[in-house]
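Every number in this text was worked out from the coordinates using simple rules, so none of it is lab data. These numbers come from a predicted model, not from an experiment. Cβ atoms are built from the backbone, for glycine too; each structure is taken alone.
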Structure I
């Protein structure tokens, strides 16, 4: 069983319909997938990884191994801790990047260039998802916008080499709260796992700077449960430190999220009314029949009055 791979180059030719179907299946059946030919500068991606690894070694590594998290291994009380060293960068609607301790001008400039490209990718993915869901292409972006546009932030994490990985998780099982998550991950050290059909599915390190994408809770809400957020976790590793740079394309804090009206089934309908409409539309598209019943339930028709 291999992770779905969406090739953005295939969206502009004869393979478009096949690629769109693959994306739809990935969102519905998997909740995660990889993207190739995503348009993000791969040299820039390499530089981001290099700078973050250097930042960790110079500023975070020593303090992590002196932390309470590291000491908890000796006590074997590890069920409520995560074996990770992380910090969060806000990009939109406001940025905190210049306030991160010891984050150089080069770090800030490189990360800002990377995020600008990443936002374009997230918006493209949101439009493709909307197309597959039968929504206006800007529906997700508009739903996420609130007063100041979608919220964008990056969790930068290292999962340090762990002497007793059987005692602790790198990151405990969870779904992501937000919208569309774009992950630039380690190309050497494994550890990321997603739950698929009741079993944990190992996500291999990303080669050639493919981008890993997963769906958050708010896309599941907006799609009325059609697209799924999925449990995932990170295992600690005895032989290496894993890099994770996860950027979240999320709703604004004041955004009101609800299922897209087009995706809702009719509700509060009387079965006798449905049968009456069905009698004359039995051999037509049921989607149109459902849409008519939704309008009737909303009082746009005198049927239910």
Structure II
């Protein structure tokens, strides 16, 4: 059962602490530099325990009405990339159903920012490995919003392993069911309600083209997501539903300190040409573009947001 929707302030309200944009910023210095402080969390991790705190665009993202009146589902919307996308979508005029596992405090914080933008936030916890739950997410969105225009398949599970024999069949199954089965379940349920002009946006990864050996299960699903995106785009093109993906590189989210070894957390992002991890806010514009009519001739595409690591 989901949480109730939140109170709705004036539409497109500007947060009181919104920063004024500067003229030009060096991307090498636009975010915290590694090394990150040593830190460890239990999966799936929480934003409040992270140092430094991730930037989701709370003080910087400015909307311009590009998604005015749209209704969206965002999985993994409680934190990280999902929170950044929820904030951006709301400031662009969309109502948002925030799907998440059990990170209630993080989800409430995301909903607070959606509310502050003057849009409707619906919080629905649960396990997207379950097809019935995925169907219920779509049903709830249609019930609350009267329609469904955008699906963002963003939630993911990952764990690191040093040896192949350390990966259990259960772990492999959990990774696939969370990362790719859920995208199939949600896409199948969503298209029944989508009209021409709607959009599905999947989160793949740099691992789709440059797999990390220690993230074998995760990387394999990310390759599958890229393939799923291309195939589904072709399948839905005649319905006017566009399907695209965003491929993040190393992004500073709770998934990192809760699933990676300490030494990798501390150096996280240093292997990019820009020399740092990306912030969730730095991906939001890609999702907004793919959700909006401005990308009306883009389908079956993958947009890399990788700090310069190539995806060729």
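With distance in nm of label points 7 Å out along Cα→Cβ at positions 201 and 257 derived from the coordinates and found to be 2.1, which of I, II does the value describe? Don't skip to the end; give the middle numbers.
Values: I: 2.1; II: 2.7.
Of the options listed, only I reproduces it.
If distance in nm of label points 7 Å out along Cα→Cβ at positions 113 and 193 is calculated from each of I, II, which structure is the one that comes out at 3.8? Intermediate values should be presented prior to the final figure.
On the way: I: 3.8; II: 2.4.
Structure I accounts for this read-out.
Given a value of -0.74 for log10 I(q)/I(0) by the Debye sum over Cα atoms at q = 0.12 Å⁻¹, calculated from one of I, II, which structure does it belong to?
On the way: I: -0.86; II: -0.74.
The correct label is II.
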